[in-house]
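Read-outs: derived from the displayed coordinates by stated rules, not from any lab. Quantities reported herein were computed from a predicted structural model and do not represent experimental measurements. Cβ atoms are built from the backbone, for glycine too; each structure is taken alone.
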Structure P
Amino acid sequence: MPDLPAVGALDSTLALLREGYPFIANRCRALGSDVFETRLMLQPVICMTGAEAARQFYDTDRFQRAGAAPRRLSKTLFGQGGVQGLDDETHRHRKALFLAILNERSIAELVSRLRTIWGDRLSRWEAAERVVLFDEAEEMLCQAVCAWAGVPLLENDLARRTSDLHQMIDGAGGAGLRHLRARRARARTEAWVGKLIAEVRAGGRRAPEGSALHLVATHRDLTGRVLDEKVAAVELLNVLRPTVAVAWWVAFAGLALHEHPEAVAFARSGAEGRDCFAQEVRRTYPFFPFLAARVRREFEWEGYRFPAGRRVLLDVYGTHGDPRWWTDPERFLPERFRGWTHDPFRFLPQGGGDPATGHRCPGDRLAVEVLKLATEMLADGMRYRVPHQDLRLDLSRIPTLPASRFVIAGVQRGDVRKSTGPAPARPAVPEPA
């Protein structure tokens with residue numbers, strides 16, 4: 001059996017930090033292979049790309065999640081002991097908690113809360129000279145999800161809690177101070193929600209029946225015990241944090257409407273059109289580039305041996321831009337999702353497979369519904385202009401955003417989006433000399 005294709009460098013950590021999102025796809029193209037082996041932080045890692053690779057990656061007989069996430073992600077983005085690191089019946093039982101929290105009715109309620117908050121904010125935006133859409137989206141989502149989840153949030157706490165949730169997400173792909181800030185933010189936030197959970201369990205605080213706070217606080221594991229308080233805090237944050245993270249896609253939705261004015265009419269064409277637009281935003285614009293697992297038991301794929309225990313990274317960014325799976329992948333075409341069969345291994349913005357039984361994020365539908373509302377508001381619910389700003393995306397920074405975080409100005413309530421003219425090609429400011 002041949003060895004896995006390998007990159008020549010002793011360690012690829014610096015190359016990953018330098019290239020960011022296209023790191024795996026670049027090497028797969030150079031090697032002419034959907035799989036290769038390298039070292040990251042001096043540890044052997046197998047990298048895979050493409051829909052067929054994703055199909056293997058989500059085979060629970062071959063891969064497991066226990067011990068898969070790098071320690072720096074467990075300390076920032078995911079927390080320790082949460083659903084992302086579980087397997088088999090323990091995972092399915094814990095996943096059922098999130099499916100109960102994120103049912104169709106509760107998603108509709110959260111989106112309704114967000115619609116009200118967005119409408120209230122419009123008055124403030126109308127009086128402002130400029131509005132940073134990403135910053136506003138984060139605060140609106142934090143306010144909405146906390147109220148919906150039964151998590152009390154004082155008005156003067158909103159900025160602080162939003163900032164901590166932001167740092168947990170933003171610092172997950174960073175090093176140095178970014179990483180340290182993210183770890184401190186997680187510690188503060190786990191302490192905050194852990195105290196709420198303890199108060200609910202002790203009877204000193206009432207959590208609304210069926211709310212995320214109530215369901216997490218009362219959830220029992222397979223042995224019939226309530227979750228450890230720290231693990232329960234991690235799981236409650238696994239509802240709050242990913243919801244706030246949709247702010248990245250909200251900013252990208254604004255950018256897409258600006259960069260692709262031909263798609264504005266599609267975004268205004270009703271719920272189906274907004275759904276297609278939201279999915280194309282999630283396919284086209286980069287969020288987190290890779291997913292991690294470990295080989296559960298040795299197996300062979302594509303003629304190569306995958307040794308037990310080896311960490312594997314699945315390339316989300318490259319799979320979404322692969323012409324084998326997407327026609328004209330460089331073009332922004334919301335219509336490609338009209339009538340789409342939702343192949344669970346070709347489209348991976350929040351993981352692949354079945355969200356009910358596998359490791360696809362149970363908040364996938366919530367993210368789409370929030371993004372549909374944002375698209376509706378940006379395309380129909382307000383008028384604004386997009387001033388001159390730096391809209392470049394730095395693909396070496398994970399997660400990335402437009403450098404300006406997408407600024408709008410001259411906001412007015414309205415049902416027709418007003419533009420100052422054709423969207424300029426990126427970059428919107430001259431490249432530095």
Structure Q
Amino acid sequence: MAAMTLRIGLGLCLLLCAVPLRAQPAAPAPQSPDALLQGWLGGSLESWLGIYRKLHANPELSLQEQQTAALVAGELQRAGYQVTTGVGGFGVVGVLRNGSGPTLLLRGDMDALPVEEQTGLAYASRVRAKNDSGELVPVLHACGHDLHVTNLLASAAFMAAQRTLWSGTLLIVAQPAEELGEGASRMIAAGLFDRFPRPNYALALHVDPEALAGQVAATPGWVAANADSVDITLFGRGGHGARPQAAVDPIVVAAHFITALQTLVSRRNDPQQPAVVTVGSIHGGTKHNVIPDSVALQLTVRSYSDAVREQLLSGIRQLARDQCAAFGCPKPPEVRVKENYTPAVYNDPALARQAAAVFASALGPQAVVEIRPTMGGEDFGRFGRKLGVPSLLFRIGTASEAARRASKKPGAPPPPGLHSARFAPEAKPALQTGVRAMVNLALALLPARPPAAR
């Protein structure tokens with residue numbers, strides 16, 4: 001009996017040992033931050049596009065961004081930020097502290113332009129608002145600030161929802177009056193870097209209608225120009241148009257002055273240093289046969305370096321004085337340079353290279369393109385100058401493939417650019433790209449949260 005029991009036991013053992021053990025299911029691999037972000041965007045993108053359309057349909061002029069600021073403040077509060085409104089006008093600041101680490105500033109600008117929309121979009125702006133002169137004017141987000149704000153809010157919301165991915169402090173800045181070149185300086189004067197955490201990095205994006213939606217660029221070095229506004233009055237001695245010898249004609253003085261201005265760029269400036277002097281407005285006289293007493297001109301002056309800027313501005317003053325002296329004007333010209341100019345934006349080269357690598361890793365190398373610097377102005381440059389820390393203004397494309405193909409046909413106009421009444425970005429892919437670029441770069445700059453703190 002004992003022998004039989006032993007044989008049965010051995011048989012069962014051999015049978016059981018021959019059956020392989022069932023493999024336990026492996027624990028799912030943790031998702032990458034960008035995979036988490038794409039999943040999050042998949043469930044929330046339509047909601048963000050709804051906010052974009054609302055902003056587009058309800059634009060507000062510079063220094064009038066009350067409703068936009070209220071929307072921004074509400075979204076940031078819902079995400080868990082400590083929110084302060086009324087900073088330098090309608091500026092909004094959101095602070096999210098998430099352990100030790102650097103402070104990162106993310107900026108979006110809120111204001112729109114006095115342009116009448118001609119896009120034909122279902123959510124086109126029909127807004128009219130009073131400008132500084134009390135005149136009722138149309139209003140349009142013709143520079144993409146509606147996309148900038150939406151990108152800022154979506155990026156801020158994801159970062160708040162995924163605090164286990166990073167450590168440090170986020171400073172979210174919704175800025176007014178960028179189109180006037182005043183918003184950044186107003187917020188700084190209101191204590192942006194005294195009342196709130198002082199950033200170690202500053203980031204912003206801007207739409208680019210010449211790049212395809214889905215593309216992104218981080219250009220090192222200069223990316224936007226010093227933008228100066230200059231008002232000039234040239235004084236003559238009025239008289240009858242049939243007796244010019246008894247007058248000093250300021251219109252002739254203005255004509256010679258405008259021609260002489262061209263030599264500032266062509267003959268005084270280093271050809272390898274970008275510079276622009278444009279006379280955008282000239283007003284003088286009231287009637288065919290009346291020589292006026294004065295002529296008023298308005299100039300825009302663009303440069304990158306401070307040395308070139310000073311050379312251009314001093315040259316304008318000197319040429320105005322000399323032309324007036326040469327024609328015997330009764331008194332010297334008045335030359336007024338707007339004090340609050342828009343300073344050039346300089347992208348920290350190391351940060352730009354890091355951003356390009358982050359964008360290529362997240363979006364694919366084909367999405368990262370080169371975009372040339374512009375002579376347009378952008379007051380984001382004030383933040384980096386004030387802080388003395390690495391800053392970056394990167395660009396996202398907004399053009400459609402169809403518009404690009406159409407513009408290449410013989411005789412076809414180029415796609416509508418910034419400040420155009422027909423500017424209509426491809427919002428969905430542009431927003432997806434902008435949020436992924438902004439968030440992935442933010443996560444690269446903020447250290448991972450220690451496991452014990454998660």
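Overview of results
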| item | result |
| --- | --- |
| Among P, Q, structure where FRET efficiency 1/(1 + (r/R0)^6) of positions 48 and 408 (r between Cβ atoms, R0 = 41 Å, to 0.05) as derived comes to 0.80 | Q |
| Structure from which 12.5 was derived, mean count of other Cβ atoms within 10 Å over residues 280-287, options P, Q | Q |
| For 4, 21, 31, 27, 14, 3, 0 (P(r) over Cα pairs in 10 Å bins from 0, in percent, calculated) the corresponding structure among P, Q | P |
| Comparison of P, Q - label where mean count of other Cβ atoms within 10 Å over residues 216-223 is highest | Q |
| Source structure (of P, Q) for distance in nm of label points 7 Å out along Cα→Cβ at positions 120 and 184, computed value 3.8 | Q |
| Parent structure of the calculated result -14000, given that helix-only ellipticity at 222 nm (-39500 (n - 2.57) for each DSSP H run of 4 or more, over all residues; to 500) is the read-out and P, Q the choices | P |
